Structure I
Amino acid sequence: MIPLTIVIDLEPNLFRIGPFLITWHGVFAVLGILAGARLGLWLLSKDGVDISHGADGVAWMVVMGLIGARLLYVWENFKLFAGQLTRIVIVTEGGISQWGGLFGAMVGAYIWARRASFSFWKLMDAAGSAAMLGLAIGRIGDVINGEHHGTPTNLPWGVEYVNADTLGQPGVVVHPEVAYEMILTLVLFGALLPFHQRLKSRLPDGVLGLTYLGLYGVGRFFLSYYRTDPAIFAGLRQAQLASLVMVVIAVIAIPILFRRDRSIKPAEPEPAAAA
């Protein structure tokens, strides 16, 4: 029996504005950032944080996220830039790392929290669900563009890219790995967001956000086996190493946050002795 195949013949490019090529990838990346920022600010306001200067915080997180995304990509693909270091800043040629963007955004969140004098961990709780929403929307552009090559498959949901302008592998049916990642983020988002306020009332600040990112790291680690990315250390791909770093951060930080929360909570008053 001939295996079923999902054929994707979508034009990834929209139009040009001068030297800039506007693509579906870029459009959905921007939409993901905007949706994530809006949700994150709304959740922060529900947590009692003053978001009157929220635009400043979003700017810090976006700028640091873009810097982190570019730097991690350059580190992974340094051979492409050897002898041409000026190309590092030419982002119009493409080349960013999702994990670099997440870690960079976390640095931006820390800077904003310090400047605005509020809890970084409250911000992380809001950022966890916001990141899942933003990543899910951004991955739509990756699906259209055939980014991040998947490994060959004969499963019924294997995809084949036939448009010459995509980055897909012509003539090869592959795992839609970026679609798997989109499903992962949507599952985490849908499973935890409805209980956000209830969990916030029972957990120390920061635990919920680290749970989102830690679980995403676990899922992303295993999904990366469905990509053709080269191994860079100990047989692991860059995304897998970054996923492990995120999981380790969550595993170490969550118990610390619980211990700190117990230490600062006032002790329960002892009942008065009977007369």
Structure II
Amino acid sequence: MNLLNTPEPVLLTIAGFDPSGGAGIVADLKTFAAHGCYGVAAVTAITVQNTRGVDDVHPVEANVLKECLQALFADTSIRAVKVGMLATRANAAAIHEVLEANPSLPSVLDPLVRSTSGYDLIDAAGLEFVRDNLLRQATVITPNLHEAGALTGLKVQSVEEMKAAAQKLIELGARAVVVTGGHLERPIDVFADGSGLQTFAGDRVKPENIHGAGCTFSSAIAAHLGHGRHLAETIVLAKAYVTEAIKKAYPVGSGRVPLNHFYRTQEASRIAAHAPAIAGPVH
């Protein structure tokens, strides 16, 4: 078989659209491509934002979202799903139906509650639906400190509190949880799957270069799940990818710096450009 024509795993992202390209659907699709996957997408909301923050959110009607999802599943063999911003309870219910109809499909839920600039990304009824229904359907959920607190009602500001929140989410029905600690002085993630707790420590690098870091982390996990890797391995690999994408990030506007999702391709291109030419055969 021609390796150039070998099919790549098809991954679905269900999330909001960020016009600046740093987060949401666009970040997910970039991450999928960077991990050798083909991305398809269903949009839950159009956000009005740039690198400086979110100014408004326009949810997509749930029936339109359902039609998009039905069209994709009718035509495509999807290997994994990443769920991000939901905006409304109706959208959360539509995704619940999809996951219920595909119980063996690996899925990653990034339960977005509020943007870094302080704009709500889901209504109160939607957050309640996520807590009571959606979180138990996902293979793994990836809340940050604020999101873990919103879902559990606990204060989550330290590693010990992250562990308590992760355990509480398991008790609420989540199969596996990664509470991400990117906002801590030293970024530490806490992983729980019902059999115990693990911590994954990292180095704090360029804290201003984190626009879309949570979206990228969750979609990188989905990409590795789509390739058939075990969950604990996907977390380690996703964390390493996000760290390097933060290190290699560059500003595209006057606000927060989005991750550089294609740093590997860029490095390979630079190496190839500086490699000595290989002489052909002499006749």
query = From which structure (I, II) was mean count of other Cβ atoms within 10 Å over residues 25-32 calculated, if the value obtained is 18.8?
reply = I
task = Determine which structure produced the value -12500 for helix-only ellipticity at 222 nm (-39500 (n - 2.57) for each DSSP H run of 4 or more, over all residues; to 500), calculated from the coordinates; the candidates are I, II.
result = II
query = If distance in nm of label points 7 Å out along Cα→Cβ at positions 41 and 217 is computed to be 2.1, which of I, II is the source?
reply = II
ask   = When you work out mean count of other Cβ atoms within 10 Å over residues 9-16 for each of the structures I, II, which one comes out largest?
value = II
inquiry  = Please compute relative contact order in percent (Cα under 8 Å, 6 or more apart) for structures I, II and give me the label with the greatest value.
reply    = I
message = Starting from the value 140: which structure in I, II was volume of the Cα convex hull per residue in Å³, for residues 65-208 alone calculated from?
response = I
query = Can you tell which of I, II yields 152 when volume of the Cα convex hull per residue in Å³ is derived from it?
reply = II
Computed 4.1 for distance in nm of label points 7 Å out along Cα→Cβ at positions 201 and 225 - originating structure among I, II = I
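Any read-out appearing in this document is the output of simple, stated calculations on the displayed coordinates, not a laboratory observation. Just so you know, these numbers come straight off a predicted model, no measurement behind them. Cβ atoms are built from the backbone, for glycine too; each structure is taken alone.
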